[in-house]
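Multiple structures are listed underneath, in structure tokens.
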Structure I
Amino acid sequence: MRWSCSCCFLVAVSLTLPAAAQQAPGQKENISASLPGNQIARVIATLPAITTFQASPSDRFLVDLASVRRGHPYRGRRAERPHTGGHVYFTLDRLPLQAEKVNSYPPIYAVADGVVTRIDYSFRLREMFEPALKERVANERYGIGLAFAREGNTAITFHYSIEPFINPDNKDFYRPFLMVKPGDRVKKGDVIARMYLPNNVKLAEKSHIHFNLNRSGGGGFVAPAIFNQEIVREFHRRWNLFSNDPDAPIPPCMGYKLEADENPFQRKPADRL
């Protein structure tokens with residue numbers, strides 16, 4: 001098993017590009033599955049308006065907050081250091097873990113009722129230098145797209161990019177950590193995946209979930225500002241931002257310094273949501 005580190009910004013971008021543009025050298029065996037467009041259209045008709053979550057936000061975070069060691073919100077394009085997704089990093093008190101005991105890994109939850117529209121079973125990122133290994137390597141991630149709301153006739157998807165910072169040299173390695181498939185209808189709070197954490201502590205410290213909203217049809221990245229204030233405050237308490245962070249201090253929020261198209265509820269800029 002090889003270990004690696006890649007910037008999750010590349011992950012987010014790769015999901016919005018045409019297939020030919022997604023692949024860096026060595027990415028030819030990426031394995032993903034998506035619902036066909038005609039099925040997604042039928043799904044959209046069953047979803048609530050995204051504004052529903054402004055009035056009645058979700059009370060289910062994507063992971064157990066007690067397991068969050070560090071994190072940050074979605075940083076919009078007006079931030080000093082923009083980043084198109086929030087991050088959660090995990091406590092490491094469970095290590096070492098055995099990959100065959102999948103249920104011992106941290107659970108990942110459906111943040112709302114919805115339909116799984118995409119699964120990334122294995123997605124290789126660009127090669128980068130990994131200081132912990134003192135060599136250039138490429139990691140592979142897995143992920144889920146959960147359509148849970150709509151904006152008119154456009155699906156709003158909660159994007160889970162699950163990034164263990166390893167290359168397992170096995171395209172099926174992450175499959176046991178995914179509990180759903182495209183087309184599955186899930187309820188808020190269902191366990192839809194498990195977070196694989198490598199036993200190499202230096203790499204486990206970097207392992208994280210990158211999360212954001214997407215508008216289907218190439219509508220860009222959107223802040224995941226759909227959680228209630230209790231979750232927002234508790235997540236904020238656990239961020240542990242670095243002292244040299246150019247945006248610090250950031251007030252409690254799920255989206256910071258947003259441009260109009262990054263606001264999930266109305267097309268106008270917002271300093272925080």
Structure II
Amino acid sequence: MSIERISGKEVKAMVREGAKKRMSFAFCLDQSKEPLLMIQPGKKPETLKPPMKKEGGGPPMAWGTYVVRSGAMEMICETAPQRMITELKKFLKRGKPKVNVLFYDDGGNLLDSLKPEKPEGQVTEETAAGISAPGIDKKAVAPLKRRLKRIQPRISLAPGPLELKLKRALAKSVSLINQGRLQEAETMIVVIERAVARTGKDREDEGKAMKRGQREMDQRSLGAQVKRAQSLQASVARAPGKARSRLARALHVAARHLKRRDLDSARDAMDRIEKALTALA
């Protein structure tokens with residue numbers, strides 16, 4: 001292969017050549033401010049300067065060598081004006097090289113990089129296995145993880161466009177769990193469960209999915225309210241005499257509501273207790 005000018009459509013061919021052997025390159029803008037990129041085999045990029053000038057190119061100019069290995073095109077720039085690196089990056093991006101492009105100076109320092117664009121419609125294949133949730137109560141995370149594992153294989157049975165949407169929703173759920181935003185994650189999971197149920201690809205219909213999801217949410221909410229009551233109990237114990245007795249009775253009422261799983265009444269009762277404790281402070 002001799003000296004060759006590379007158009008935007010030929011970026012992939014440029015990558016293929018770099019996968020075979022080390023290549024030289026030179027890049028600048030021509031007199032019309034259009035990108036001008038030339039390549040040739042070998043390690044003497046400076047020899048590209050005369051043909052670049054002949055094609056209307058001039059300073060500033062970036063040149064060096066490149067090679068493709070391990071899924072990345074490494075461009076070692078012997079001269080690397082920042083403006084030209086930026087312009088070269090834009091040029092390569094339009095050509096969609098499908099590999100990472102790493103720009104280095106001749107000292108091995110990374111100057112810039114370009115990641116390949118994902119094909120349209122491609123989504124992150126995030127799964128329940130990606131849940132790490134560092135620093136978050138495992139007992140709170142476990143029910144959500146279990147539900148995602150249950151629904152995950154059924155997503156692939158949904159029609160094409162819906163499958164993509166549900167995969168995105170699942171990936172979002174995993175991200176929310178890992179951030180500790182469990183309530184938001186649970187809402188997203190309910191949406192996924194209902195959507196899958198509507199397709200008829202789940203053993204549950206939409207109504208059953210809703211009821212089971214609500215039970216899960218209530219169970220999580222119950223656990224949170226029990227912890228809240230336990231925390232209030234310690235605060236009530238520190239309240240002064242008459243107020244302590246009154247608040248203890250109110251807390252006992254809240255506990256009865258929790259026992260009956262009347263979460264709304266329990267929340268209201270504990271809201272009043274917290275308000276009273278604040279007034280005493």
Structure III
Amino acid sequence: NRQFAFVKGNRPTNAKTVKAKEKSMQEHGQLSPITVVKGEDVYLMNGHLVDLQGNDIPDKQTEQYYAVVDGQHRVVAWMNLGKNLDELVICEALNAEMEIAALIAEMNICTTSWKGTDYMAAPAMALGEKNEVFDFAVELQTKGFPLATISLWCTGANSLKPKDLVASVKSKVLPRAFEDAGWFYRSVKWYEAASERIPNAFLAKKYLITFLIKKFNHAENPTQFSSQVEIRLRSLTDEQVKEIMNPKTEEDVSREQATYDMLEKHLG
């Protein structure tokens with residue numbers, strides 16, 4: 001029997017959705033088939049597989065797997081319930097001519113609408129060439145960053161749009177925003193420094209990167225600023241991080257403004 005696998009680069013499962021599926025499947029069982037394609041077909045279309053825990057599966061082993069193209073949450077829910085995965089009813093995708101990435105994108109858009117970063121699954125599965133800016137974007141996606149914040153970290157502007165990411169499935173070319181790595185070489189260092197002191201839950205919000213973009217754009221010496229802010233980020237104390245993440249608000253001062261005030265105080 002073939003085992004289940006996921007297509008590498010497809011959107012990650014959502015814990016809340018999995019819980020809802022667990023409740024439904026515990027009460028009603030499986031209500032609709034899991035749509036799959038043969039693992040070797042994914043490989044032949046330049047795709048790769050990961051197991052249900054997200055670990056890479058060697059390409060030479062793809063014939064041992066079915067790749068789930070619709071039903072990831074149900075498969076994980078069934079597994080979490082301790083059920084036998086061999087009992088799941090499956091069906092193969094009816095259109096055998098479509099490329100895997102396009103098939104997954106189309107099936108998900110037609111069933112549950114994708115949101116923001118979900119659209120990055122499309123180029124992640126379709127592209128053959130490596131792009132370090134896009135890899136950084138995917139890394140942030142896996143940490144729960146919304147598309148708007150990913151765009152700021154990766155490009156320094158709100159330039160990433162879902163429609164452009166979907167279009168790259170057919171063109172096999174990343175949106176132009178990923179072509180210039182100049183901003184990325186700075187921001188990835190800021191992110192690495194910040195993540196040593198500040199939780200991703202806060203970094204996923206736009207406060208820090210918006211603050212850094214504004215300061216960088218107005219710096220007399222941007223190169224010097226970039227280096228200095230790395231040092232300042234790594235030097236933040238636990239108390240300073242708490243002040244930034246949970247600023248004291250005063251009358252007529254919004255929480256957002258109070259956050260920026262704390263960033264200015266400790267990083268400005």
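Each reported figure results from applying straightforward, stated rules to the coordinates on display, with no laboratory input. Because the structure is predicted, anything quoted here is derived from the model rather than measured.
Per-structure values
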quantity	calculated
At a computed -18500 (helix-only ellipticity at 222 nm (-39500 (n - 2.57) for each DSSP H run of 4 or more, over all residues; to 500)), which of I, II, III	II
Computed 27 for relative contact order in percent (Cα under 8 Å, 6 or more apart) - originating structure among I, II, III	I
Among I, II, III, which structure scores highest (criterion: mean projected area of the Cα convex hull in nm²)	II
